Structure 1
Amino acid sequence: MKREEGITLASLVLYVIIFSFTLGLLAALSNFVYDNMDIISSDSISSEEFNKFNINFLKDVKENSDAVVSNLNGSVVVTFGSDNKTVYTYKASDKAIYKDKVKIATNILKFDVSKKNDTAHNNKNVITVTIETGKNAEKPSFKKTINYVLKYW
């Protein structure tokens, strides 16, 4: 008689179970890696959006000694200068900040601006900006509150 060699049903079932377990483990691991990459990407994009706003806004803060802050129809508007006006507008519906009519920052979840006269800075006008960026309103990627002193020299 010939000796027949082959795979038994028990070993085949064992191989399928081990293969399925390994495949499930790799799927869970790759899902974890891709989720973390999305979080890291979102965080870096959010800080970039703040930096784009901050560079533009800081230039106007240094050049002007006064600004007008107003809230119009769910939008926050900051106007610098009397002759050559520069206007920053936050539109909550777009989640964006515009300088004049050019969009300079996106994914802005919250943008609050207030102005006061600060006696600690020789009666200079101070604009306080609170900004939150990201994709999820419950868990913003970036939060910052900054006091800008208008034309401080």
Structure 2
Amino acid sequence: MIDKLHLMEIVKDTLGEGPVYLVGLKVSNDNRINIDLDGDNGVTIDDCINLSREINSKLDRDVEDYELNVSSAGADSPLKLPRQYKRHIGRTLSVDTTDGTHHEAQLVAADDSSITLQTKGTRRQPAEELTFSFSEIRVAHVVVKI
């Protein structure tokens, strides 16, 4: 089976501290490798191809047979890292919290430990700011408007 820690080292060495970063890495029991990337300015096909080529050059198919899929985290993928939240300041998020509540509001701030959402005010309900630590967020998505 593919060593996930070795694979993680290859990815981190290849991406470095650049604008493209690792969001998810899974290795199944039958050596199917799925890598999801995101980027401060998005992810291009070339970003995925370059990482795929680097991984293929560092792994030996004669020793381990594997299937490799490197892709961009899609627009409907959940946000996982503080870096992703920071990138989406100003956009509307759909956030489910660990206490079972759901919020849809504009992301107005994000740091390494929490986010702040600004709700829309109405005649009866004034706008308010809601702050959640990352440990309180069960899942969050960017609301894609069509």
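Computing FRET efficiency 1/(1 + (r/R0)^6) of positions 76 and 100 (r between Cβ atoms, R0 = 25 Å, to 0.05) for each of 1, 2, which one ends up highest? Don't jump to the answer; show the numbers that get you there.
Working: 1: 0.95; 2: 0.70.
Once FRET efficiency 1/(1 + (r/R0)^6) of positions 76 and 100 (r between Cβ atoms, R0 = 25 Å, to 0.05) is worked out for each structure, 1 has the highest.
Work out the source of 3.6 here, i.e. which of 1, 2 gives that when distance in nm of label points 7 Å out along Cα→Cβ at positions 4 and 116 is computed.
Answer for the origin of the read-out: 2.
Out of 1, 2, choose the structure whose coordinates give distance in nm of label points 7 Å out along Cα→Cβ at positions 92 and 124 equal to 2.0 when calculated.
The read-out comes from structure 2.
Here helix-only ellipticity at 222 nm (-39500 (n - 2.57) for each DSSP H run of 4 or more, over all residues; to 500) has been calculated and equals -13500, so which of 1, 2 was it run on?
Structure 1 accounts for this read-out.
Here distance in nm of label points 7 Å out along Cα→Cβ at positions 52 and 68 was calculated and came to 1.0; which of the structures 1, 2 was it taken from?
Attributed to the structure labelled 2.
If you rank structures 1, 2 by percent of Cα pairs over 26 Å apart, which sits at the top with the largest value?
Largest one: structure 1.
Taken together, the values in this text are just the output of simple stated rules run on the coordinates, not laboratory data. These figures come from a predicted structure and were not determined experimentally. Cβ atoms are built from the backbone, for glycine too; each structure is taken alone.
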